[in-house]
1. -4500 is what came out when helix-only ellipticity at 222 nm (-39500 (n - 2.57) for each DSSP H run of 4 or more, over all residues; to 500) was calculated for one structure; which of P, Q, R is it?
2. One of P, Q, R was used to compute semi-axes √(5λ) of the Cα gyration tensor in Å, and the answer was 75, 21, 18. Which one was it?
3. Given a computed value of 4.1 for distance in nm of label points 7 Å out along Cα→Cβ at positions 72 and 288, which structure among P, Q, R does it belong to?
Structure P
């Protein structure tokens, strides 16, 4: 009887302790994390070989795309998409006229592009050096085909054949040959439809500083006027608010996109001196097309409102243009997009 009473007493005491613990808030509860915001995972990135800027890792092995852009004086007002490219080259083609080659690492992201014009040997060499898929509308019948045959490459001519589905004519007040446009979406679809290789592991170009590092050359370089000929020139003026150079026409007016009205700005501007001569040919293709030598020479590099002398070279047809400091040491550019002018040594460059 006594043992039973002790057991009952023990059970009562245990129950009382449980009730007391609960009343004092001793009940175990899950932590309330509703007010704590979880940080999203950081995106895995790579470096764009054409700009030195971060990009999504999925783009790391993208093959560059190069497009020939019309730069006839009358057609400059209908250019579109130019400011979206990573690298733009400008070079003489004939009769004092220049034309552009624009490159991007991510063609599918670009909007409407144009107007697209015919290929030239110098642009095929530049595109080939970047291991890029080359897009154009028509071609230089003799020199271009000779180089294509020697290199054993194909190009994406949206002016004819199976490639013509990926360009379109759009009225813009100019003659038909100045109305060809395309878009990043169309070109990406064309590459896919026709089985073009859009991936590569050969994506090296020049050395860029890290995005959080910058250099400012000591010599003044707030503006530069590049006179390709008496009638063709491109100006650049440094914009202190954006830290980039605004592209301008020869008369100093800002270039604006035909469709969006946006200006085009570039972190880096290069002026590269070379020899420009008439192609040595006769017959039906003797139209005054120019031979732009790509072996190398001297030049200027503009960035952050400063200027410095550099040298440039292109080791072979399959290599891109690269740069060195004027004393021969290794060159590094600020991370960002670039505009590169190839100009005859006899022509004038004005720097302020």
Structure Q
């Protein structure tokens, strides 16, 4: 299989060679200020050679030497002749390249060498400088590219995890709603048709409105209101629900179904298990991109203060970690009430 040349990678070496040529041209011009044209062509001629040589050295020779082999001796055995060959190419090779340029009337000698060793030494200085320059720039470039790839992989991983959490949350929310309708149908309640109608609205919202990354807060409030109304159909007038909101801009963006888990938790693990006077108090406010969402619900008297998070709350907490850098979700279990407080700086969305 023939080795292929990465064109984008080679273009990068051309740009690095151009930068190196400009730096060396400045140095040459400071020594020979009256030789502008000659200095330009001399540097172009020499940089063509070092670009090709450095490309081969950094892209093929070094990777070949660093290949994982059974014994390190094999790496040393490969490195010695290859490094020696490149030293010859960087010194005598560049010296010969200079003579070819002179013969083609492209390269103009600005310095007369007293001997071959003198000429080889002068050319070697140019080569060593190119190795250092190309090595540093290539290393920095690869490091930045590696960081960018790692960042992209991290983003893709977070997006995949977020989609997975959403795929868990939506069916979980849907199945709980279906259970409510099943209870009404089993009891042959006259409210069953109305509950099915409200469920269809919720399904329509889930299918067509939650595919994007954001929805307007107004839509989130509407779906919460539909869900609350659906839950209220299961209970008589003993259930007290208070839902109020203070939003300065109803068009503000919010990840879809982000707040529903707290409302769902209040009914499923609070109201449904309350034997006395069940209640749910919900308050939502957004001011200057600061969201505060408080859900308080009745609960059976308990001496436990440690809150055991169910799948809905655990998923919500993980979604918040992936979506925002500035947020706080606190859960408080009182003797006969449970309070969930969510605060989000909407401007901190990642």
Structure R
């Protein structure tokens, strides 16, 4: 791949997913990272290589000077900052980039995975920014994202007389270090009287509902009603994992789902079964024996189809694999996002986006 064909990008965010995304971007022959944004003062001024665990200096220093980053006139921005804890700020960040004519591929503001179902108060200013800058936004990941759009679409290509589609993430999160977001959102380590944000009525639909509508639309089916459910299990003894300390009697697992109803029955379901250890909630659905996590699609029809997807990270861990897959989903789409018509695009709007980074020999 020649220098002329590289996509020049600024990278924004160096947290859990950004750590891996930045490393993948720096090592990708089709991407030239020209700038790096970091919010935390202790990261500003540090080299990009240091911030993503590379053993070399890149010459790219992290900054929070947005004007200086925009002045680099990149083709695109890879936006990997957390948007779910700070949606208004993330929306302003992304709109500012789009208004400047910079295309954006993002893992944040996941509700925009399907802009047609997103809150107009969030969607419309970003659409206006796309028009002003003649730019494009693509939001995706692995779940919501790949496991709920491209994976079921692949299965539907060989299905007929479909009666139900079930998308599942069944994961042991005990090796996932995210106490500041996931642990709070799910209520891990909290007493039964704690109300986790994800248990708020409508919260699961807010996050996963757009994905379900997208698949229904691709099939020519209209979802008539959405409903969600949420349940927890509680630790029988104290333990500690990367998610934090889990005292006896506190939440050690969650199971929740968004259901899209057609003719009064769940036609499309997105379900999470998330444990902090394989021994928690043993009666809930499990990954295949010998596996700690699976992204699964079940299509009930003729034939009945089950697609099990296992992402194992470069360190051998399934949670690292999920994070790396999330990063690569938007990195691999980057050339098509840059080439797309202005506006907020979805997985259904883009062509197939395989990796262009082959390591042969």
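1. Only one of P, Q, R returns -4500 for helix-only ellipticity at 222 nm (-39500 (n - 2.57) for each DSSP H run of 4 or more, over all residues; to 500), namely P.
2. Source structure: Q.
3. R
We did not get these values from a lab; they are worked out from the coordinates using the rules stated. Keep in mind it's a predicted model, so treat the numbers as computed, not measured. Cβ atoms are built from the backbone, for glycine too; each structure is taken alone.
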